[in-house]
Structure I
Amino acid sequence: MSKDISILIVDDELSVRDSLSNWFLEDGYTVETAEDGKSALKKLESFNFHIVLVDIKMPGMDGLELNRRIKSINDEIIVIVMTAFASVDSAVQALKDGAYDYVCKPFDPDAVTHIIRNASKSIQLSSENLSLQERIKSLINIDDIIGKSDSILEVLEQVRVVSESDSTVIITGESGTGKELIAKAIHMNSTRRFFPMVTVHCGAIAENLMESELFGHERGAFTGAQYARKGKFEMADGATLFLDEISTISMKMQIELLRVLETKHFTRVGGNREFKSDFRIICATNRDLKSMVDAGEFREDLYYRLNVFAIDLPPLRERPEDILPLAKHFIKIYSEQMNKETCDIGKRATKALENYPFPGNVRELENLIERAIVIGNGNTIRLKDLPFDKKPEDPTWESIDEMEHHHIESILEKYSWNISKSAKALGVDRATLYSKIKKYNIPKHQ
């Protein structure tokens, strides 16, 4: 902590400035000195000191006046006054004016060190308190989640209920529906909100690295393990562990995960010492885990261990009344980011958005709006600003499935069947896109 604390010593005696400066430099503090009040105030204009040691008796501006001036500039600065024993009454007055403490000359090095350490701890606690206040301000208010459809309102009520407990939650829904946002809302409105939510995107981690990612490893556990490393379970002690794409983990890892969920104990890879962690599990998947259990692809015991409280997020096409409120929300966000005037949505563009099936759900809508803000001119998003290859109101499309089929096929053709680029444009992951291709039996044209 000392290396982060800066101290200004104000005394007209060079010997005092030098001796104190040397003490504090040896302890690792950043130290500056000033010979009088005027010089001290000038230094305070250009640098934000944490602690200022002020001599009571100085020519010109005395320590009492300097203390008052410092407090008027920044009340957070800790002022410690230095005084001879005969001037203790002046030191008491300084305390009444907001000084933190006082030390008597001649100095006892241990006493001075003790006061500075206590002041440093006070600064650290104040900093942590400010950080906590900022974190509280950033809490996701459930009522601020965008949506007015009955289905999303039901989801938000479920979030309110489960946030008050410590139960395991599984969030299901198609890619792009906002499963991670719901997980954050549960965490940030729970008693664990003062700890960070630890997230693991299971589908993005290679199988041979998953064990180390979750449980950590000891030095030398495998080639390249030069240092011991904490795993996500250890990091989530007191907090929430969010396992996204839980359906992608291997059968072997499912067994390990089940054991840890039941005991809250684990060992690092390559180690023997057992660790305990008080974590809450929230997981998410875009697949039907029960069907995977029936197919022998997911352990039944783990499924029931995870499926304590289930929240299913409906796709955007099933709640069209949420499309415009979400679109306007994203317009506000990206207009501010791009320093553009907040725009409206034209009638034809509105109709197109409302009739579009959104295979990529909310994520795709966000991408559409961001693109429209980038390329659009004026203060209105028009139909031409939206990347629809066919107008959604095309009468030859009789169903939402048919509309989705044609849109996915057109995107695949646009990107020459590059699955990664097509999935990104649609706002879905590769697995979902492959699933849609299979569902609609979309042929790859040569």
Structure II
Amino acid sequence: MERPAISPMPPIAAAVGMPWDSEVDDPIAALAEARRHLGDTFVVDSGEDRYLFTFAPVGVAAFYGLAEERASKAVADWRMLRRKLPDEIFAGRRTLPHQLFGRDDVADYLAHVEKALDASFEELGPAGHFDVFDLTRRLGHRIGLASWGGPGAASGERFDRLADAFDTLDGAESFVHPDAMAAVAATGKAVERAALEVVAREFGAALDELPGHEPEHALFARVTSAWADRPADEAGRGVAMDVALIHVASMSNLFAALGWMVVDLLTRPDELARVRDGDRARAEVCALESIRMAQRSIMARYVMAPVAIDVGDALHEVSAGATIATLLPLTNTSAAPGLGSWDPDRWNRRRLADPSALAAVELVTVFGHGRHTCPAQPFSLSTMTAAASRLVASFDLEPAWTDRPRPVRAQIGGVARASGPCPVRYRRR
């Protein structure tokens, strides 16, 4: 098989494959082992694809500086997500996720967050048990659907149907359980397509109910306005697919990040007390630190046109069709002394307080760097801060797990998912 050319050719990790092409129990550990043997820049040939991995400080900085039109993050993300999601969710979109995360939208989101928290806490009742990640996943669905899902999408039976459908459509499964993607492909994504039809029906009903309710559903109305020039049936389907992609792309990692933040606070009573007492600035840096530690992301650029990348000891010419990548769990916790432990004091607002020990500031990241910084960063941090603050202020919480939750070993991408149950006892304060 002739793969895209890289010149000069770095060493090839012959024993390593990517988990969607071959059986890899722990791809993060496998790539860490390849790095130990081959150095900071090496190649992985997997299936029909060629990956150029770099962890060198110069290389990682250059990676974030690659021009999107030549080495595309969007295409790399699409190539991963389409292993799980039906192609029709991507085709013909008129409103993309980043278009709903302007600075002026955050206040609108926070109002929906508060309403979603009210509903979630009402469901919990005065006392009982919950699983942290089950709770935050359902809360994430409710917040997202309250924000952009239209009338009735965040409550009652419509919400339950949508939440179940989006659990099935979770595009993050393509990198959380990459070993399961062969089975998804073998069915022709039949289960996922059935879930997408549920989503289309429910959002179609919300669209029918929108007239007269546009002010309280401004984001949903913004999506519908993009389809105003099309016939009703086509517009309804288009709106549903737009909102489905927005929800899948925006919420898949937020619930997991919030879950780890709750876990970290419950194991650090002093920090929990500060957040409970209303210190929102402290809550935000706790959120940043929990995300940093929980990152399992492969950051990738699919080469659209020949590109050169300087990794410090070589300038590699990379042909179209290759993927250039780095891996956050191999840099976020090891690029400088002390990064292996959870410490919110390392942050000054949304930046590292002292990056001087880093050979390149790009070696540690939470929401990305440069033009590819996640546009949902203000929304995500505001949501995590509000949700965690209200949760710990509203309930006394006691961990009921035996061992601290661990990430799914097979995961390579996004924020870590817990590999097992994460039970908590609660009682309303």
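Details
- Source structure (of I, II) for distance in nm of label points 7 Å out along Cα→Cβ at positions 57 and 377, computed value 7.9: I
- The maximum of distance in nm of label points 7 Å out along Cα→Cβ at positions 145 and 337 over structures I, II, that is, the highest value, falls on II.
- Sorting I, II by FRET efficiency 1/(1 + (r/R0)^6) of positions 217 and 265 (r between Cβ atoms, R0 = 25 Å, to 0.05) from high to low puts I first, with the largest value.
- If FRET efficiency 1/(1 + (r/R0)^6) of positions 105 and 249 (r between Cβ atoms, R0 = 35 Å, to 0.05) is computed and equals 0.00, the structure in I, II: I
- Which of I, II yields 27 [relative contact order in percent (Cα under 8 Å, 6 or more apart), calculated]: II
- Winner on distance in nm of label points 7 Å out along Cα→Cβ at positions 81 and 161 once structures I, II are ranked, highest first: I
- For 50 (percent of Cα pairs over 37 Å apart, calculated) the corresponding structure among I, II: I
- Source structure of the calculated read-out (Cα extents along the principal axes in Å, for residues 25-208 alone, 75, 43, 30) within I, II: I.
We did not get these values from a lab; they are worked out from the coordinates using the rules stated. Note that the coordinates shown come from a computational prediction; the quantities given were computed from them, not determined experimentally. Cβ atoms are built from the backbone, for glycine too; each structure is taken alone.
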